[in-house]
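Since every read-out is calculated from the coordinates, none of them should be taken as a lab result. Predicted model, so just to flag it, every value in this text is computed and none were measured.
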Structure P
Amino acid sequence: MLVISATFQAKPGQEAQLEAALRSLIEPVSAEDGVLEYTLHRSPTDPAAFLFYEKYRDQATVDRHSGTPHLGALLARVPELCASAPVITVYEPIASIDD
C-alpha cells in the first residue's frame with residue numbers, strides 16, 4: 001500500500017474555486033480500481049490550505065490515477081488557482097494502531 005499527501009495553497013480570493021475543483025475529483029476517483037481512500041481536508045486555521053490524504057493498493061494504481069483526465073484537468077488549473085505548485089509526498093505505512 002502507498003499513502004500520498006497532496007497539499008494545495010489557494011491564491012488569495014481563489015479559495016472557493018480551488019475547493020470546488022478539488023471536490024470535483026472525489027466522484028471520478030471513487031470509481032478508480034485500487035484507490036482505497038481519497039479524503040479532502042481544509043485547514044481549520046488557514047482557509048486557503050487544502051490536503052488530500054490518499055491510499056492506493058500499489059504503484060500501478062498510483063500510476064493509473066496520475067494519468068486520468070480528471071486529475072490532468074485539475075493540474076491544468078493549478079497556475080490559475082494555487083499560490084504555488086502542490087506538494088506531493090509518497091509514504092509507505094510501517095506501523096499502525098492495528099499492529
Structure Q
Amino acid sequence: MPDHFYVYPAYLGAGLSRRGGRRLSAPQAIPDVTIEEIAAATKRLGLKAEIEADKHYPRQAFVYGGRVKVTKKAGTTKAKFLKALATELNRQRTSSGKR
C-alpha cells in the first residue's frame with residue numbers, strides 16, 4: 001500500500017458532478033480551488049504536501065491543472081482527508097473573505 005495519495009483540484013471542484021470527478025458532496029465542494037491552496041491547507045492540517053504542476057486529472061486529460069502528492073498519516077483514509085481539507089479550505093476562505 002502506498003504511503004501517499006494524490007489530490008486533484010477536480011476532487012474538490014464545485015463546478016463538477018460526481019461523474020466528472022468531484023469526490024465531495026455538493027455543499028462541501030469548493031469553487032475554483034488551486035493546487036497552491038490545496039498544498040497550503042494540507043500543510044496546515046499537519047501533512048506533507050508536494051505540488052506536481054505538470055500533471056493532469058485522467059478524466060480531464062486536456063486540462064493540466066496539476067495535483068498535490070500528500071503523505072498519508074496512519075489511520076487516515078482519502079475520503080476523511082478530503083472532507084477535512086474542504087473544511088480547512090472553507091475556513092481559510094471565509095477568514096480571508098474569498099468565498
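Observations
- Label whose coordinates, when relative contact order in percent (Cα under 8 Å, 6 or more apart) is calculated, return 31 (choices P, Q): Q
- Origin of the value 0.98, where Rg/Rh (Cα atoms, Kirkwood Rh) was derived from one of P, Q: P
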